[in-house]
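Structures are listed in the sections that come next.
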Structure P
Amino acid sequence: MTAKTPKAPPQKTLAVFDLDNTLTDTLTFWATAVTPVADVLSQNFGMDETHLVKTILAAPSQYRFSDIGHLITWLDEKGELPRAHDRDEQHQIDMTKWILRQSWYATQKKMSVFYPDAVDTLRGLKASGTDVAIYSDTEASSMIRRLWLMAHNARRAGVFKHEDEMLHLVDHFYSHPSIDDDSRILRDVDVRFVQKIKEKMSIWTSGVYKPAPDYLRIIMKDFGAKPAQTVMVGDTHNDGGGAVPNKVSFAWAHYGARIAPEIEKAAKRMASSHYKYGVADIQASFDATCRPDVILKESIAELREKFSFVAGNGFSPYSGATATGPRHSSGGQAQQSLPVYRLHAQTPLHTRPQPLGPATHFEPKP
């Protein structure tokens, strides 16, 4: 009796990765960093738990998830922090706010690292000629800062020779508009890294977040990839919700959804109820519209065992219906195709070049 020939794994020319809890353990960092901040706000500043959580949930998401330092400033501007009665008390309040900011940034810098095997997996894909994209709901400046810290830590650990190696592993980055000026968020990031990553970055302009199947369709068109040639890798049902309707393979990063009980408790303390954290909650959210095709149980390295990765077509921005992009602080408002703003195409006319390149934030209307 002739043995059956093992079925060859599906071929993929395009791998699209979520960032948070897929390439880096953002949730553990965030819960670790935000817990002492919340405790100080509650204990030292006298904010009761219910009011504290309600107030923080009202803050812009970029501050809440990616920049607690600016969240402290936002809370102060909203009158949520205590007012001093004398100079000494003002000094104490200012010092407490400074300590909170420094604590957050120190933890972010230390814990922004790649998951084990993530760099080797990306290197393996690029060695095969496969196109690689990162598609995140993170705001652009926060994405840039996080990727810089990951690259910086990889260099310090001897994984990279230089931070720019990060940019050779990914063909394009997709994110959302920043809510603040780039110079505030990226003040301690290498300017050359910022300029180079912006040359490979697009920003969604419609205000819609994952699952957003239309976005994944645009990404596939950017790379000339068919649904059967594409895999979406992410840790939640929202990643699957963009992939499955497009008939794109969804690889669930189970390893990223798996978190320690104390981290899950801390995350749920400060997050809105519609967010899903932990394997059980995320798994319960899977239905026919977002069920994974494969599960990466222990490591991102399993991705290359599930699929056969081959050369892609490269990035070539697709164009379609008109959408409006963010205005540069010194220039006019550019018109772009589709609900996506291509940073690489934005060179302000009749203005001086900006040190950090094209702006990633929408300016408020006059």
Structure Q
Amino acid sequence: MAFGALPLGHAHPKVVETITREVTRGTHFATALEVEVEVAEILVNLLPHVDKVRFANTGTEAAMAAFRLARGHTGRRKIIKFEGHYHGWSDAVLINTNPYPPTLLGHPNDPIRIPDSSGIPEEAWKDTIVVRWNDVEALERAMAIHGHDAACVVTEGVMSNMGVIPPKSGYLNRMQELCHQYGALFYLDETVTGFRLAAGGAAELYGLSPDIVTYGKALGGGLPMAMIGGRAEVMAGLEWGKVLHFGTHNAGRLALHLTKVMLETMLADNQAGFSRIKDLGLKMGSEVRRVAKANNRHGIVVQGVNSMFQVFFTEKEEITDFRDFCTYVDRMKFRDFALRLMDKGIYMNPSATLHSLSSIVHTEADIAATARAMAEVLEEMP
């Protein structure tokens, strides 16, 4: 669903009604508006770890602001990130986000830093430390070396750029403890997981209290919208004259109105929308597992968290980190699988690094149709 940007699906009646009404009242004013305050109040009341918010347009922009804020707040330079985690396409963190041959990755205790694009000078990422994810010992080792110089440790709640890879039990909680121990800010990037895994995202699901958090994708209900949030003490750094964050289209009026519609719709009737996408996602994952088990010629593992799931063609029982993905997941076989599904009217992105998501307008009939098509495709595949 548009890489996670459409929890209400395509052209939801409330979305169409809102855009049609509000566009006649002005597309953009580049100044603070009442709807900005209304949305901020909803978010602060919903998210216990967020005292104040600041709006941006994309997850990349929000992350850039968060990194600058972390450096300004702590007076430190280093950023600790994890292999396979994507935090936007800015120069400082666009490293080790794509799957590479395992022989290029270096030792797990000392990953080789690999820029994912031409045009990124080494100076941009020299203070970015890359660590193996889901490995407590690797994190403790990295913090012992770099923790006192780290402005923040940034992580996704669920690794979402290598399919769907959940955190091991207690891993994120230990990460949060280590951040507090070394004085680094704990930065939870909820661009993908926010307003998807639960109303409070991965923070709610795993019992976390991040110092800084960013959201995007689903937040805008289909229009560009992102957010930086966090503790009041940290967010105070964004006051005028301290850590600067500009943008003509930040807090865009139409996008804020859709954000408000998305939140009100998903939260109505005791968060029924979030319960709905969770149930549908879990049912879809269960059906895919059933189909895969019935056709055991192909090694298949289905991994998911609530509304998110992905199909891995692998002989491993579980994919737990970036190196597992690079080594054991057959991406070309998944591509063949996805393209064959398209021929049957079912869309799955052909990149194994991505994942599928449910929306409130999906139905049990959609799940059944998808399962039937998958069964046919697995029979046809060599």
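Bear in mind these aren't lab numbers, they're just calculated from the coordinates by the rules spelled out. Since the structure is predicted, the reported quantities are computational estimates derived from the model, not experimental observations. Cβ atoms are built from the backbone, for glycine too; each structure is taken alone.
Here distance in nm of label points 7 Å out along Cα→Cβ at positions 103 and 247 has been calculated and equals 4.2, so which of P, Q was it run on? The read-out comes from structure Q. Here FRET efficiency 1/(1 + (r/R0)^6) of positions 135 and 223 (r between Cβ atoms, R0 = 30 Å, to 0.05) is compared for structures P, Q. The highest value is that of P.
Assign the value 32, 29, 17, calculated as semi-axes √(5λ) of the Cα gyration tensor in Å, to the correct structure from P, Q. The structure behind it is Q. Given that distance in nm of label points 7 Å out along Cα→Cβ at positions 15 and 191, derived from a single structure, equals 3.5, which label among P, Q identifies that structure? Derived from P, not from the others.
Could you figure out which one of P, Q the value 1.11 for Rg/Rh (Cα atoms, Kirkwood Rh), for residues 31-150 alone was computed from? Clearly, the read-out refers to P.
Using mean count of other Cβ atoms within 10 Å over residues 255-262 as the calculated read-out, with 17.4 as its value, let me know the right label among P, Q. Provide the component values of the computation, followed by the final result.
Details: P: 17.4; Q: 23.9.
Source structure for this number: P.
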